Each structure stands twice: as C-alpha cells, then as structure tokens.
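No lab work stands behind these numbers, since they all come straight from the coordinates. Just so it is clear, the structure is predicted and the values come from calculations on it, not from any experiment. Cβ atoms are built from the backbone, for glycine too; each structure is taken alone.
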Structure P
Amino acid sequence: MKILIVGDGKLGATVTRELSREGYDVTLIDKDQNVLESTMEKYDIITVQGNGASMDILRSAGVADADLMIAVTGEDELNLLVCMTARSMNEKLHTIARLRNPEYAQQAYMMRSVFGLSLIVNPEKHAAREIERLIRYPGFLKNDTFAKGRVEIVEIRIDGDSILKNAALSSLDSIVKCKVLVCAVLRDGTSISPDGSFVLQEGDRIFVTASTENLSVLLKNLGILKKKVKRVLIAGGGRISYYLASFLQKSGISVEIIEKDHNRCVALSELLPDTTIIEGDASQTSFLDDEGFSETDALVTLTGLDELNIVISMYGNSKNIPILITKVGRYDGTELLNDLPIGSLISPKELTCTSIVRFVRAMQAGQGAAVTVHRIADGQAEALEFVADETTLHCGEPLKNVKTKDNILIACITHNMVTEIPNGESVFNKGDSVVIVCSNDKAPYSLNEIFA
C-alpha cells in the first residue's frame, strides 16, 4: 500500500514511524528540508520537499498511484486543501485530515464528501475523551474499552502495600474474588506475557482484562476504589482543556481552568460560561495554594510544556491529590517517567496515531479487520478486537483444540452481550467479539491471522 503523509510535525513523524515500521510504502512531504532529512535518517521512507497542496508536488510524490493521503500539517485549512487537491488527482484515493479547530468540526463532517475525506482526526478531542474516562472511572492508570464498552483492559501499578505484591497469577482470582486475566506485565521497562506461575513484584505495571462489572469488583477488593470526582482542576487553557471541560460539565463535575494568557481567559469564559476560568501562572506554587490546590479531586496538567506538566503533577502528588493526569506532547521516552509520581500519562499524538493505524489496517485487510485497536505496555503490545464472521476459522471449536501463534493471547470473548475470560472449553461463533493481545511488532490484520 502506498501512503502519502503531508506534514512532518509531531503527529506526522509519529504516524510515519508506525506505518514505516509496519512495512508500508511511505512518502513524506514537508516544506522544511532539514526536518525531512532528520526523519529520513530514522525510517525507510521517501521524502519530498514542498507544499503538499501543490499539484506539482503531489504529482512528483506519486499521488496518481497512491492508496491513502494523510494530511497532518499544523493548519486545518491546509489539510482540507491537501485532501481536496489530492482527491481531484486520484478519485480512488482515501484521505485522512487532522482538524483541530472546534468551529470546523460539524461542517467538515457534513461536507466530508465535498472535501473527499475518509476520516477526520482531532488529537485534542481524542485526548480529552481519554482523560474524561480516567476521571469518571478513577483507580486505573489507563483504561481501554472494547465490545461497545462491555470489556476493558486497565493498567494497575503494584505498590508496596498492594495485596497483589508477591502473588502468583494462578492465585489471582481467589485474591480479588472475581474473574480477570493479566494479559501483560511491564517490569523494568520490558513487556512480559505471563503464565500462571508468574509472581508479581512491587513496581510492576499489570494490564488486566475483564468485564466492566468485574473491574468494579476488582477495584473494591484491591482497596483502590476512589470516591466519585466532584472537582477537577486543569492547568492550561488550550484546546484539550476546552473539550475536557465541555465533557465533564455534562457529567455534573465542577471544573476550574488556570490560564495565564488574558485573551485566552476571556475567550474561554465566553466558550465555557459554566466553567471557572482563573487567570494566573500554574507554575507558581503559592498561586496554586491560594486557589485551594490541595482540595481538588483531580488535577490535569495540559500546558504546552511537558516539563511544566510534570512538575505541576509532582507538586500535586506532594499535596496528596487523588487523581493526577499528565499530558506529554513531544517527550517520547515515557519509560523514563514511569517511576515519577505523576499519575496517568496522556499523549495526544499517540492516541491519534493509533486511530490512523487502525484505519490503514482496515484498508489493508478489508472485511474482517480489527474494529478496535489499543496499544498497551508502553507500545510493546497491542490489544485488538475482531468480530467473527462467516469466513472466520475454528468457529464453534473449543479453544483447547485451536492452536494460535506464539505471540497471541485470546483475552476475552463476548457473545450475546455476555463477556467471558476464556478457558479451554470456551468457543467463539459468528458475530462474537474476540479480543486478542499481540506481543510482537507485527499485529494480525484479521482474526484468521492469529491461528498457527
């Protein structure tokens, strides 16, 4: 599959990394030759310098025989123009555009056929949704949903006082009093696919699969069920903050946003009349203390500086704020942050990249492609949801008789809205949702690819 990417910024570089790693034929277009050269040194791609909305540049990049155009420059208008122009030169081309301005959201969707858009991505909105879920369902570092919300994979850190410390996974169900499956463990930065004899240690980050009902039981029995969030403090008044405040207010949660730019404060107060907008510098601890910093239920750091977000979250930890969520934008070495007391990490570019990769894989696989894809274990593993259909092999066969590839774990099966952690007698049938966890670089494109 031939893919053109216009824009070599944070998101463009991340998408280039993932698609080139999966073996796609990627051509990257950007005006800045120095940036292109830096990216080309890292990945096996072709680069073209120039304006991605120019027909001459698109022609030289091979738009006529391309399968997909991904426009992720920093300007919404340019991304729309790139997609329109490319589609006019190749009517069979699929296109993806990043649109960040809330004012364009509705009209872009209504006019997607005019713009030739196959998919619209909004990193800030996507990140806000992820943060909202972490706030509404506290207790986990990360929370990914499958099967229309009936199944989840959550991330939990094993602390020194955890009842799971030094416990073997074979005894897990008797300890937590519900049926769950540990599908991956991160230890010292390395992802492990554990078996029943695996013993958990302090500092491990475990990824647990279960139905939503059993996860509530798990939280309660682990003693990490936290009270419902009533007040959220957001540091930074950017687009993510706008979307997040809008979502939280619908849930009846009180929201306060701290922003030091006066004009932005005025704009936010007009856009969010029910949100408290505080003009001030969130980097000043005395200012935070004056605003009742330690009394908030959740702190979300969304400034434009990763370092500042980290520092504010660490200060929030020192004040015993129950829920901390920290945005990281440019920082790729998240494994170095795992031991810092900054709560859950949110990366808008990685979330959006996952959506784009899922779309590309669906194009490649056609019928039977994954309907949900989430990266877990710091990107060292993937959880994918497939729906079994008439072409799926081994329908109705007990799993004890079905051999899967070494890197594949069938994590759960949902049938007629009932979810089960599978055993050897379990079966899946046409229409069932099957969630698998893959621990190598080459994820399956269809359910049939998991079988040996």
Structure Q
Amino acid sequence: MNIPDLYHYFLKSTGVSTDTRTLEKGNLFFCLKGENFNGNQFIQNALDGGASFVVYDDKKFTPKSSNAIYVENSLVALQALAKYHRNQFDIPVLGLTGSNGKTTTKELINAVLSQNFEVMATHGNLNNHIGVPLTLLRIKSSTQIAIIEMGANHREEIAFLSELARPTLGYITNFGKAHLEGFGGEEGVIKGKSELYAFLKLNDGKALVNGDDEKQLLQSRELNRFVFGKNATVDLQLTINTNENGFCVVHVNEVEMPSKLTGEYNFGNLNAAVAFGVFFEISLNQIKKGIVSYSPTNNRSQWKSTLKNRLLLDAYNANPTSMLAALNAFAKVKGENKVVVLGDMLELGPYSASEHQSIVEHVMDLELSAVFLVGPAFSATRYPSNFMAFKATHEIKAYLEKHAVEGATILLKGSRGIALEQLLDLL
C-alpha cells in the first residue's frame, strides 16, 4: 500500500498507536518489531481492542480481517506516514536536540509559547526514530507551532529525524559528554548534534543560538540565526542569576521572571524559552507567566521535602557533563548536613572508567557530610575511605533500611537505569 492511501486511513482514525495497552478506540495500530518483541503477535488484540485498522509486516500473523493492512516494514511505513503528514502543514516547526536539558527546555518553551499559540509538543521524551513519527502524527489542523524533541546516541540519527520533522527553526541546548560510546567521543557528539544545523542551512531554516556558548556560536556561524545571551551585541540581551532560595531568575528589560528551577545548568534552558517567546513576539509579561507556571517533574531537578530530609531529585538521566553541573549547583545550596547519592552514568563505553573516576575526584573537593556511590562503574573507582559504594541500588536500599539518614539536604543524581528514585521511601 502506498503512503497516500495509508494516509486516507489515518485521516479517518482517532490517532496512531503502537501499544495495545494504551490503544484507544478508532486508532490506526502499527505492529512494530524489536529485539525482544514482535508487535505482529498482537494484531487480533488490537482489532478486538477497537483499532480501526492494523498495519502489519509479518505474514505469519495474517489475520482474517479486511481491516488489516500489510506493508513490507511497519516502522518504515510509520515514518513515511509521519513525514507525509508533516508536509501537509505550513507552520513553524521547532527541532530541538542537545546532550543535556532537551526535555526541560522543550517543556519551558512549550509553557511560554502556549501563552499565545496552540502548540503541539513532544510528550515526555518520545524523541527517537519511533517517538518523533508518533509526535508528528499528533499535529492537527488547529496546531500553530510544533515542537519536536530529537534525541540521538550515534551519528546520522539527528540528520534522519530532521528529514522526517523538517524543522523550520532549530535549537541545540549544548554539546556534552553524553552517549560517548555511540558517538565515538566528544567530537562525534558535536558533529552528530550539529546535523540539525546542517539541515537548517540546506533548507533555509533559522537557528536560535545561545550566545553564551562559544561552541554553539562556532557551529552555527554560517546560519541565519537569532542569538540571545548576556552579551550586548546579541539579538536579545538577557541575564540570569539565582535568588536567596537557589531558584533561577531571568532578567529582560527590567522584567524579572522567577522560575521553579535550580542550578546554573538551567540558565541556558530558561534563556532559550524566553528567547523563543521574544522571537514569536510574545509580550514579556506573557513570557513571565509561562516561566512562572513551569514546575519540574519526572525526577528532573525536583525538590522534595520528606519527614526526614530535603531532597534534590535529578535521577532521570546522567552523563559527565550533567553530573558535574548538578554537583557544582548543589555545592552552592545552603545546608550544614549535605549528602550526595550518585548513580552510574551509562553508555560511556571505553570512556566509562576515566569519566567515573574524574567525578569521584571532583566530589572529594566538595564539603559534604556523606557520599554514596551506586553502580558497578562507581564501585570500581578509587574512592576515599569515607565514601560508601554499592554495586546495585538494592544494596544501598538494604543499607539505608538499617542506617537512616535524617536532617540532611540530599542530591540524588544518576542514569535512568540505576533507578535512584527507588530510595525515596527511605529518605
């Protein structure tokens, strides 16, 4: 079946689904395959669950139904359908990538732009070769701006996602030490993320650029761009600091915009959101409403107060760049009894040992009451005798059940796979 014909079925559907557990009546269901699953096994489940049509690619599971559509590759069909749908719209499409802060920045921009526009933005971090097509297929006739978050762990991935989303505007949060194994080092990260800039250049797009980031200025120098930062020569001058409670405050033309975010690593994220608001000619007061309204969620820079302690939960993800930024920000937080719980940084490949050791040595210079290291990589480092290391999260859970930590200000920072949020009930 060709894509225009498949698009006809999509338009009659209530949306697209790839998971029978979240399937809604009238959805167009795509059977996707992975290393450990075959969605074709659920064709009948999808039809019984109310799917309008099912797109499948494994003839071994051909159902006795006229509502099943066979294609050679369901994933390729999903991606082609998403690109076809995207091309039906002449609206600003913002492509957003970077090593750290993508999702927070996306949510902040969404909060600001939603003050004046109907915005469709990526849900959560559905930013890969499946998530981006699903996001594009959520664009409606009433959508005025689309924000597409794009993630990558190897070269040419951003280039591919850009071809699907065809962004008219682009923003790169930063180049950091994330997914070093897949990118082949820091230079690979810069080249991989800059594929967004390459797409914008070839397609007359425009980049919004953090003028306080020399690497971004260099990589975007040949683009049509809107530059923001504290430098007087930029298109938008703005400054940011932290107030007495440690929260970030943006200053633009004597307008103060207080946020619920902490840490200098959020400076660029907030500035970008304000810059997009100004770029789309939203008033500063409306931009301020958007900034004030945003509250961090999903284990991203969240402050939590328990009966025992005050916690800064930043356990959604971690790499050397974000780990250092979180530690440096935590070092400035007021408190006499400060504790850090650090989980392994994943996907570093051959760089893992040296990067984990570097973090340990950095922590040794901080004034902390206690340090807990969690994961096989941190456990294998050379750490001082006053640090405690656990090879797995369940081991530190067992320790904390017998040795309570109370009256402390605690940072929890680690990769998603370490699941440090499992410690919350004990802290």
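Taking mean projected area of the Cα convex hull in nm², for residues 330-409 alone as the criterion, the largest value within structures P, Q is that of P. When log10 I(q)/I(0) by the Debye sum over Cα atoms at q = 0.12, 0.14, 0.18 Å⁻¹, for residues 130-369 alone is computed for each of P, Q, which one produces -0.80, -1.10, -1.57? Source structure for this number: Q.
Out of P, Q, which has the highest value for FRET efficiency 1/(1 + (r/R0)^6) of positions 306 and 418 (r between Cβ atoms, R0 = 35 Å, to 0.05)? The maximum falls on structure Q.
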